[in-house]
Structure formats: C-alpha cells, structure tokens
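Rule-based calculations on the coordinates, nothing more; no lab input. All values reported here derive from a predicted model rather than from experimental measurement. Cβ atoms are built from the backbone, for glycine too; each structure is taken alone.
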Structure 1
Amino acid sequence: MSDLAIELHWQRAEPALETGTYSNAHAVHYNSTHEMQVDAAPDWGGNPAHTNPEQALAAALSSCHMMTFLALCAKAGWPVASYHDYAEARLGKNAKGQMSVTRIDLNPVVRFDTGFAVADSALAEMQHRAHRYCFIANTLADSVEINVN
C-alpha cells in the first residue's frame, strides 16, 4: 500500500499549559510538500482562518466520495464535465453523550457534457453507489447524508 501518513507539529508558545490559556494551532504536513495550518473550530476558540479537524473530516469524505463517483461514472460511460460539493460537518452529542461529528451532509452538483443526460433516479442511485464504495464513508458508518442536487 502507499504511504497514507501525515506529520503533525504543535509547540506551546505560552509559559504554561493551563486550561483556556494555550493555543491549539498546529501544522499538518502532507507528503512532506504541503503544509496546512490547523486549529480548533471557532466555537472552541480556534482561529477561523485555519482549517479545523471537523472541516478536514468533511473534506476527506467529500473528496473520497467524488473520486469514487467519478470512477463509477467512467465505467458507466457517463461524461462528467464538472463536480461541485458543499460538505458540512455537524457537531453534537453521540449516543454516549460525547461531543462528536454526528453527521456530514454532502451536497454534490454534477454537470455532464452537452447533450448527455440521465434520469434523476439514475443519478441518485450512482451517488448512493459511490457512498457504498467510498473508503471514508465506510469508516464513518451511518453518519453521512447525501443530498443530490
């Protein structure tokens, strides 16, 4: 298998690690070439200019779903011209009463080459097939909602 690792680095800038006084801001490195600044979600005191883990989870799911969808469309001969998604991670309490990402909504919009069309039901079925085969979706189990536009 390929290397699916990241490197994460955080260093305290404050004199002491005390509740409510330190920054969660850190860097995540992908493939030793790309660095992303990450922090807690703004509701938890993070910098809104930085990515947060909940957004990263939604991005991973959205990206995996799209790549799976495109592979299925290529096999079916569907000429996808563009794909856009608005993915939203929702926070709440899980069945154990713990804070978690309780749901991720995907809202894919697919455009095909001029002159090609499929029935809405066929498009919805292809999106649901993509969800069934997506590695990240399989990891997250039942917390994903796909709203086909």
Structure 2
Amino acid sequence: MCEKADKIVFSCPLDNGKKVVSMCAAGDVGQGQGHFYYAYGRPSAPELVFPGKDQPADGAFTRTHLGFAGNTGGYAYAFLKDGYKYIVYSVSGESNLRDGGVIVQRPGETTAAKKSPCQAAKIIESQDDNVIDATLKWKSDSDIQSHGLPSLH
C-alpha cells in the first residue's frame, strides 16, 4: 500500500487475502525530512490513507513497545481518526511466533470493535535503522502500555 518511492515500515496482506494494511515512510524520516502514513485497502484502491495529504503528520502516531512472557514482544503503532483508534501491531517470539494485523477500537472501550490479522508468513517489517529510530521518538500510547492490545468481545 506504500507509494513506490516510499519505505515500508510494516505491511501485510490480511487473513481474508483481499486487503493490505501498511505503515509507510515518505522522504528521509531519519533526518526529519518526510512523514509517516497508514494505508489500508486493495493495492489499486486504498480505502483509508492517514493522515490525508492536507493533514499534518506531526504527532499523528504513537508507538508502544509490547512485552510478553517467554522472549515474546513487539510493538503497536496507533492513531485516532473519526472517533476510532486504529492499532497496527506486530508480535514475534520463540517457536517462530509471528503475529500482526490491525485492530479498530472505540476510544475508552477495553475491547476491539474489529480485529484483522495478517497472513503471518507474509509480514514485511523495516530493517532500516533510520526508519525504526524515527518511530522510537513517538510518544507511547498509555492505554496500550497499561492494558496491552485490546481483544475482541
């Protein structure tokens, strides 16, 4: 879902096989010359791109470290749009554990309104230190930090 010249921060086809979720970096984000964005939908027809071209990207996203027992951990990128919180997450650990996807949650609620998991074998994550370092400067989401990822009802 990222534009051709942009870098993939995280991307995967979702379990249903028809849509893709991506976090992308445009420009030289490592030097503060660029911006991050979220894209969701079919590669030829995005349904949601956030922030939009006319919206500022500064402070739009949070990045929260996820830690679990047994050398398992990951991260969650989150943002608010139109009364919903969108959470793109990635978790990995022992025994080749790979999990990721997107969760949609109503702010203030403890459960997810919708959870769309990735096809685990098709998760792409950035290995670019400049991109990763730029996301580490984002604020942490206090709800995710305190309660972890929301689950479905």
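Data overview
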| read-out | value |
| --- | --- |
| Computed -9500 for helix-only ellipticity at 222 nm (-39500 (n - 2.57) for each DSSP H run of 4 or more, over all residues; to 500) - originating structure among 1, 2 | 1 |
| If relative contact order in percent (Cα under 8 Å, 6 or more apart) is computed and equals 22, the structure in 1, 2 | 2 |
| Which of 1, 2 yields 0.95 [FRET efficiency 1/(1 + (r/R0)^6) of positions 81 and 129 (r between Cβ atoms, R0 = 35 Å, to 0.05), calculated] | 1 |
| Highest-scoring label, criterion being FRET efficiency 1/(1 + (r/R0)^6) of positions 73 and 89 (r between Cβ atoms, R0 = 25 Å, to 0.05), among 1, 2 | 2 |
| Identity of the structure behind 3.1 (criterion: distance in nm of label points 7 Å out along Cα→Cβ at positions 17 and 105, calculated), options 1, 2 | 2 |
| Label whose coordinates, when semi-axes √(5λ) of the Cα gyration tensor in Å is calculated, return 21, 18, 17 (choices 1, 2) | 2 |
| Which entry (1, 2) yields the derived value 1.8 for distance in nm of label points 7 Å out along Cα→Cβ at positions 9 and 65 | 2 |
| Which of 1, 2 yields 0.95 [FRET efficiency 1/(1 + (r/R0)^6) of positions 41 and 97 (r between Cβ atoms, R0 = 30 Å, to 0.05), calculated] | 1 |
